[in-house]
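Just below sit the structures, each encoded as structure tokens.
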Structure P
Amino acid sequence: MPSAIIFDIDGTLIDSVDLHALAWHDAFKQFGHDVSFENARSQIGKGGDKLLPVFLTSEQIRDHGEALEAWRGQRFKSEYLPMVRPFSAVPDLLHAIRERGLKIAIASSAKKDELDVYIDIAGIAHLVDAKVSSEDVGESKPSPDIFDVTMRRLNVSPPDAVAIGDSPYDAQAASRLGVKAVGVLSGCFTEKALMEAGCISIYPGPAAILACLDASPLVR
């Protein structure tokens, strides 16, 4: 039986993927780059350190990458953050996990201030034992740094943890450390993409995990 569950948050516990994609699309346009909403959406789940190189050259990143990312952050907070809502049954799922004696962590490629707001929106601050943002690590997902730091904060080893996320980048990061990955379809990625990235089980969303909890990899 696992001893810790590590959740992603964007697209996993809160409905924010499309809103992040819009903010990135707006930011690229502001700085003169033609990046469609769909292309931006395909990269949500990565931190800016991994997302920017998909669309910009090294020279462009050096010139205005930091300014673009900062503009994106402010755009998201002012225009899109008020629209973010939690998925159904999120606090109930975390309550049920805690009742079974497991530790809970949030490991996200978001910035620390954004992550704190998301946790409040989801109503789960009192249920979380550890939280790790992109600012706590050298590289964001799909690098495994975030899960490595999270497990050290929880004092658990990879075989004792299960990671839950909506993107292939979550599964890839977890799998590189030997952490079992479970996928949810509440973000923007397909079941096929999640399976190919290494997910051992896939659910429609948090409510579905709760309904099947005692038969799931989270507690078996």
Structure Q
Amino acid sequence: MTTSDHKAKGDAPDKAPKGREGSSFGIIVSFFLIGFGLSMAVGWIAFPKLLYSEKQQPFDFNHAIHMDLVDEGCESCHLFREDGTYAGVPTLDQCSGCHEDAQSDSPDEEIFVNEYVANQQEVPWLIYSKQPDCVFFSHAVHVKTAEMECAECHGDIGTSESLKVYRENRITGYSQDIWGANIAGLKKNTWDRMKMDDCGSCHLERMGSKGPCFQCHK
């Protein structure tokens, strides 16, 4: 039978075997899954490590030891001034009152006494909770008026025996503690991050409103 006879009978043209079509589809799906997996690995594992640089504090600090020696908890060192403003990180004068001379054989205390107290030089601490310059935050309003516990925003740092590594965003220059360790911004605890959404949610829960923009942005 000739080719023309096939055409006359309306035979359909030859088609690719079904097995070959299935194989091609499987290859496409495999490449997609591999690409998706690599993208997720880069986005969730590699990118955070590239985004943040790790920095060490000038020397280590044991909060637990100091909490056992003070009477007023956190406010013994992180105090409010007479005009109600918050002093923040303790100054050299506050610390040197107890550490004019080393009180132990701790190498970190020796660094503090020999390099900072002896030279009357303030310690250049890296601030984990430093907010962007456009943000105004009043500790007095939250601690004195709202009677919030420090741990609600800072966690149970008073029991820590060592300072954690400071991770700085290479783009913004702010601590990872602001955005949070989870790259997606998810959190389990109130102190896992310090974003605007977290402040707004707390205000809504306690006050019934997130408040106007100028309340935090002056």
Structure R
Amino acid sequence: MFSEADVKLLQDILRSDLLRAVGETLYMTFLPTLFAFLIGLPLGVLLVTGEEGGIHPLPKWLMKAVNIVINLLRSIPFLILVLVVLPLTRFLVGTTVGYRAMTVSLAIAAFPFVARLVETSVREVDQGVVEAATAMGASPFQIVCKVLIPEARPSLISNFVVALITIFGYNAMSGVLGGGGIGAIAVNYGYYRSRPLVMYAMVILMIVLVQVFQSVGNALARRSDRRIR
């Protein structure tokens, strides 16, 4: 089914390039996800607490502006966003190619998505718990840190995995733009050189990694859920 040249090329990649590619892929997955949550977590909480009727209402124009910015960034296709932020990428990391450069675009693409995921998780918290904390005199900051986030922890972990897998998919696409990692091998060696065995092998590897991410995330979410203990 596959030629000897396909098999030999795959063997060469497995020996010399695979570990580096996996390392680059994990770098482009976990680091942007971390940055996305550092930005998206407070934004997502703000979308709930700052709305009218929230625990700390903010001016309507400010909340509207935040929602518009998040929606605008979410609506830009990833490949277009990479091109738009090239000047910022060059300023921050000194280059516009390679796996380090791609982390900038990945983080920018991910944080609005994460903000919406966090918003959904926080809205799932039982309002009775929030009202009880308010009645006991807890400040908005205390309610966020000691009620909303702890109560939403299982959902936040699950959504962290969703974001992680989404960013993993983005960085696979970034191989087309010189982003490096497993996606770059699939594109450069598999697609451009018409070596389907290499491309299929990389796709299978990506599927395996996604299953690992999902399984670990599900286990952590179950362990953090006090309702099933």
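Which one of P, Q, R has helix-only ellipticity at 222 nm (-39500 (n - 2.57) for each DSSP H run of 4 or more, over all residues; to 500), as calculated from the coordinates, equal to -9500? Please report the intermediate quantities before stating the final value.
Numbers: P: -13000; Q: -9500; R: -24500.
Checking each candidate, the match is Q.
Quick check on the output: 29, 17, 16 is semi-axes √(5λ) of the Cα gyration tensor in Å, derived from one of P, Q, R. Which one produced it?
On the way: P: 29, 17, 16; Q: 61, 24, 14; R: 40, 21, 12.
Only one of P, Q, R returns 29, 17, 16 for semi-axes √(5λ) of the Cα gyration tensor in Å, namely P.
A short reminder: the numbers here are calculations on the coordinates, not readings from a lab. As the structure is a computational prediction, the values presented were derived from the model and not from experiment.
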